[in-house]
Structure I
Amino acid sequence: MTKKSANTAFHIAVLPGDGIGIEVTAPTLEILKKVEALTPGLSLRFTEALVGADHYLATGTALPESTTRLCGEADAVLLGACGLPHVRYPDGTEIMPQVELRMIYGLYAGVRPARLVPGVPSPIVGAEKHGIDFVVIRESTEGLFASIGKGIVTNEEARETMVITRKTSERLFDFAFRLAARRKARGGKGVATCVDKANVFKAFYFFRQIFDERAKRHPEVCGDHIYVDACAVSLVRRPWAFDVLVTENMFGDILSDLAAGLIGGMGMAPSADIGDKHAVFQPCHGTAPDIMGQGKANPTAMILSAAMLLDWLADRHDYAPAAQAARRIERAVDHAFAAGLTPCEFGGGDGTRKIADAVIASLARVGDD
């Protein structure tokens, strides 16, 4: 933890990205500036930079060195969705600078909250009564994704290799237990659950063993286990039973999308990729070329990602005003949706501008504690 001096601005690198990434970034910056004005002691400074598929088409690089350097120098990064289906590298893979940033800065903890906002429909019977509020933590630098760009393909077969290391797993599990403890202090269950396939694969048995070792260092919370297939079933039957789920990269990629489906879809799902010193915050959704430029994109996932950014800065720098601003944004989102906001993906007609304006208006009506 590094203590922040009062009246020192947090420097935020802003990478709007492609498609609707650009469309949801602009109103999110408006909301951050509004909450800054409402929060004594909070000062934010923004620097925008280019990244993504359109930049690749124009220059031949998706993540320029200047942008990478900015991300390393900033206090945190706010990233819009990147990539377009028709823009690919020569090997056929899509443009994914967000994955490159994870590898460059060791952002091993992919944090994917799943919280059902008041007024948002869930496909799960009983969700409104019981509530949904859990977090999927996806290891983001190893697992099956360690093979990106390294797989072997012949005429007869294709091979990709899963990598799980002790060093990264220990940091990942410590992060998960600390998060479970923070959630417990706020009234949560205080349970971290390891999601694996330890009954079949040696790598996952190794993963589970490390989880159990680290659990002994965090007696303030409970450590539990579940196989990934059983977890998928439980998530669609009783998602309110979970608190913090921690898992390998590919399993986390799949389960976090499933989690988003439980709380209204990708437009409601924020995320973060966090390391020991750096962090990137972005919505779970993609660039949505089918609706780009139409004003239909739901900016809520990006807005809640910005709240996560503030909360992380508060925790990292022991700075209460940033935490107060994060809570204020979350409450403003809750207030706006409880009042009847209905985005296009829910069958309504509320687009990007109307949703953002409703949240901005709610910021002045809700408290910060």
Structure II
Amino acid sequence: MIKLAARVGEVPPSITLAIAAKAKAMKAEGIDVCSLSTGEPDFDTPEHIKAAAKQALDSGKTKYGPAAGEPELRAAIARKLRNDNNLHYQPENIIVSNGGKHSLYNLMMALIEAGDEVIIPAPYWVSYPEMVKLASGKPVIVQTDASTGYKITPEQLRQAITPRTKLFVLNSPSNPTGMVYSQGEIKALAEVIVDRDILVVSDEIYEKIIYDGAQHVSIGSLGQEIFDRTIISSGFAKGYSMTGWRIGYLAGPIELIKATSIVQGHSTSNVCTFAQYGAIAALESSQESVEKMRLAFADRREVIFELLDSIPKISCIKPDGAFYMFVNISKTGMTSLQFCDALLEQQKVAVIPGIAFGADDHIRLSYATDLGTIKKALERLDKFVRHI
């Protein structure tokens, strides 16, 4: 009998990946499943990005590269952060990782020690607390609700900080809620972070997917003091529909980036070399394809919100960004797992239980799929809820 490391036993498998896998397996059996489970754009990667990767492959970009990423890509990311986000990083302040998730994992491994506390607002992306646990840290969960738009308040943040607090995790636009913090809200949180002298990692993977005039504000852009305490995590998966390419990045103080490079150098080493040239093309070429996808998501958001609003016993706030609806199911009397299991079995609709995000009275629906699937899924959801 193999004795596994105790840390593995503290971390459950990803519920989101498990449900997506179950839905795919049912589809493979010929079952008509409508999946609103995965946060993956249904668009193909834009042609000019694929062409750049193909050209790199043909020109021999197939060898090991620097662990921290191709110099041209690090420079392109630095330009992007300066021009789009008013963040003045140099290429040496950036490491390219195997997806945004990997950048966050590297950060936790390089920064968090046993007993260190990491403040995470709930609802949260499923992997934040588990990464902290794997680094032997302690996730400190701060509950939020619809009354604040599922956003942590400055007072909540201040009260959660202790002498063991090392890091605060900020995610805007948010997965799973789709909420976007305003500049005023970001500024108020920044003041607490500076006053209490902690670090913040800002997960900005959905920054290009925002609606109704909402603006993405990067917390590090609000002054030198908060910039010095800010770490940026992002990537190419969502905005450029490059999920399978596995290219993300981390930007921050140079000593931290050097530390994450050591971690990466002894784990994965460099990101796929020729894929990085596709990422360069994504940043340096026209952003027309990004806007085209954003407009499609905006149309889908209108449709799915209107359909949800007509279903009894459930409710949700219209999101400002990303491509999720976070739906309150508390009036059904079911837990999120009970709800999702029954919905999949009875109506063949796959959605994610809110317990994965620290909110057992909610479910998450992804509208990163076609309108036909959305309409069919919501018709089935309506039927399911009305018969509870």
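Throughout, read-outs are computed from the coordinates displayed, never taken from laboratory work. What you see is a predicted model, and the numbers here were worked out from it, not measured in a lab. Cβ atoms are built from the backbone, for glycine too; each structure is taken alone.
Which of I, II yields 0.65 for FRET efficiency 1/(1 + (r/R0)^6) of positions 191 and 343 (r between Cβ atoms, R0 = 35 Å, to 0.05), as computed? Source structure for this number: I. Structures I, II were shown, and FRET efficiency 1/(1 + (r/R0)^6) of positions 159 and 335 (r between Cβ atoms, R0 = 30 Å, to 0.05) at 0.60 was computed from II. With FRET efficiency 1/(1 + (r/R0)^6) of positions 79 and 143 (r between Cβ atoms, R0 = 30 Å, to 0.05) coming out at 0.20, pick the structure among I, II it was computed from. Corresponding structure: II. The greatest value of distance in nm of label points 7 Å out along Cα→Cβ at positions 247 and 271 among structures I, II is that of I. Given a value of 1.04 for Rg/Rh (Cα atoms, Kirkwood Rh), for residues 87-214 alone, calculated from one of I, II, which structure does it belong to? Value 1.04 for Rg/Rh (Cα atoms, Kirkwood Rh), for residues 87-214 alone corresponds to I out of I, II.
To which of I, II does the computed value 1.6 (distance in nm of label points 7 Å out along Cα→Cβ at positions 15 and 311) belong? Structure of origin is II. When percent of Cα pairs over 36 Å apart is calculated for each of I, II, the greatest value falls to II. A value of 0.8 was derived for distance in nm of label points 7 Å out along Cα→Cβ at positions 103 and 279; which structure in I, II was it taken from? Going label by label, the one that fits is II.
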